[in-house]
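Asker: Heads up, there are several structures right after this.
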Structure P
């Protein structure tokens, strides 16, 4: 396909082709992404590259027999091979226990969500963002700074056998900054924005630099149970895991700690979680899901009670309910996770703790039991002892061990201030506060 216009016609043409070959349902999603990635280390930009990626995601069903495929080679030969393979596989694959046809449109979409993002993409502006973040981190106490900035300008075209033909565009910019006051004194912060007015690289750099400076000369931490402050980076990681566990697909296959928990207390009354792709000019905003249904705001947890799983048409039919417009045709997923704010300042959260630990970041979250929600994760960057209402000593060498439902059930307070967090440990954007969690267990780390 030689022109952009011809490429954008592919979803319609392929849906028609699948139907002519006898499919009961078909959906094709085209994504055209133009992005720039800037990497920096030792206070200087080291790499700046721009990319254009084009991807086709195809779904075809012969009633209960369903398959999906993805290709990035859009040559005619590649597309024909993929279509042939998908149709052949779909006719012989193990049938699903449920058949739900794709939703029948056409649908009316929120016009404000069809074009999301007002972000400057010029190279000189992106470089200025990096320099602003680096200089801010150094001013806050860092000696050297590393990280990445990426800008994205995406176009999505969706066509389904349910009379859906829709397209949308989105632009956004994401920044992750890691600051070093010494080799063992680091801080990190990350954010993503779909509006230049909401993008504050200086703030990201400053937070990372301040944490790094506070983390100088850490001592070995003492294992035990503590009241803990989980910073937005850490709490977003926990919330992202919860969003994945709320997928009805993961519930159905037993890879979720929320099996049989609908309508039950799964968190503290302080905790309310919403998936809201209707928030205009946020990175997770979407006008429609992969089945073409208009996106909607879904309250997943309200005052600690699990209100809904996230559904596509198939999981909804299996559960005797309606889709929450979260397709993934195979695996429903959240778009834009929002934790309702609390009423405390960060300082107020700290001041109420006699003996505690402040976790600014974490990585390598792993489950010992998916079904029960037992997990551990390694604190990364600044980790601090809290004594008598103030941050006292930087520490190292601890691992956070817990159970997802028990941890969220122990949320005692949340901050009023929140930050949009997205980086490689937090795949779904999360609007996350600082969280005060009681009785959190820390053990010695083996890393």
Structure Q
């Protein structure tokens, strides 16, 4: 009998003892449940309500899912649920549409474009430092909100030449509400509950409208000006997608760019996903530095030596090696995209098992990047793991915070530059310490946030 037609044979995994057990457990402790599944082996399985879920937790098998056999999968329910917020943007689209969208957006993230973005990144970080200076030494801030405001300003200016930093609090609140709505959709019955006249659904709709108002305002203002700012928004407004016509030339009189709705979907994806993930990474970096003063001193030593008090530029990135190591280690421990899901669309063989269409496969950066087989003393914050010789000893897919393959994060280079330049700008002048008694708890929504924010006191270096 062919492996693809034999009777179902499932990998080991947790067994449901009562109805809804897994739903309740996953809702209460998503990360703990993923780690429990990984304890059953490289391939584990659970079933609930007739649905089958698999966790793949070995670097070679992760590479197979994300790269080698990526055509066997489409995006999971999680991102399908996000379509209400993101529309048919780059993150949620599939197939030929996704390939066309990626080709249209890719030039905005080419290396030569990043060089220009570097000034924006350092400038907005310097503005944040100025706000901290005005607050005074010993002031208390929510570092999560501070980093959200910073990265929102950067992505708004760099990609859309729009100053939205003043709207950061409102946008951040709307984004949080929208992410909670997407989170509810992932639970069984979530799509039905979304249609009920519940206060949570009303808040979610108001949040979406608030986010739309910012994006559509930026689009309207740019169309009205007719100016080419040389940024992503200008590219989206002016692009003519000849691939959708089979590559045939389109007469000038029939040429039309993207509709406002199409531009909105792409802009919303990059605008929100872009700032949310980097803000979380920076927030966890500040937390880890506060807990590890020796590593913080080494970071300060590099910043003093390389920058000597001036703002960093893109040209400094090759010399800010320890700064990148600090950020890499923070993202290892607290990857913003903590789990990646794929829905199987054709029988998929892995080890001795055949995963059937309709099943969901998960790979988890959070779980793999804490796997003791590849990370000695895995809970310890140790930036030296990112020395070249240490990296060479590890399998490539023991670390994949930005995904991999055709759907690797298109803004990965932007995110690394943004994180390093922002951290370098702020940390050369400031330290942050966790407020005594502040609860630090993980909140795995679509991204890995601190549940209660990150209340920290600011301390001017040398005072």
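Asker: From which structure (P, Q) was helix-only ellipticity at 222 nm (-39500 (n - 2.57) for each DSSP H run of 4 or more, over all residues; to 500) calculated, if the value obtained is -7000? Numbers along the way, then the final one.
Answerer: Working: P: -7000; Q: -14500.
The value was obtained from structure P.
Asker: If we compute percent of Cα pairs over 15 Å apart, for residues 262-333 alone for structures P, Q, which one ends up with the highest value? Don't skip to the answer; put the middle values down first.
Answerer: Numbers: P: 55; Q: 63.
Between P, Q, the highest calculated value is found for Q.
Asker: Starting from the value 40, 27, 18: which structure in P, Q was semi-axes √(5λ) of the Cα gyration tensor in Å calculated from?
Answerer: Numbers: P: 40, 27, 18; Q: 34, 30, 22.
Label of the source structure: P.
Asker: Have a look at P, Q and say which one yields 3.5 for distance in nm of label points 7 Å out along Cα→Cβ at positions 70 and 406, as calculated. Please report the intermediate quantities before stating the final value.
Answerer: Working: P: 3.5; Q: 0.7.
This value belongs to structure P.
Asker: Using distance in nm of label points 7 Å out along Cα→Cβ at positions 22 and 222 as the calculated read-out, with 7.2 as its value, let me know the right label among P, Q.
Answerer: P
Asker: Further, regarding this structure: By the measure relative contact order in percent (Cα under 8 Å, 6 or more apart), tell me the structure among P, Q with the highest figure. Write out the running numbers ahead of the final one.
Answerer: Working: P: 16; Q: 25.
Across P, Q, relative contact order in percent (Cα under 8 Å, 6 or more apart) peaks for Q.
Asker: Something else: Among P, Q, considering only distance in nm of label points 7 Å out along Cα→Cβ at positions 14 and 142, which has the greatest calculated value? Please list the in-between numbers first.
Answerer: Working: P: 4.0; Q: 3.0.
Top value of distance in nm of label points 7 Å out along Cα→Cβ at positions 14 and 142 goes to structure P.
No value in this document is a laboratory result; all are computed from the given coordinates. Small disclaimer: the values here were computed from a predicted structure and weren't measured. Cβ atoms are built from the backbone, for glycine too; each structure is taken alone.
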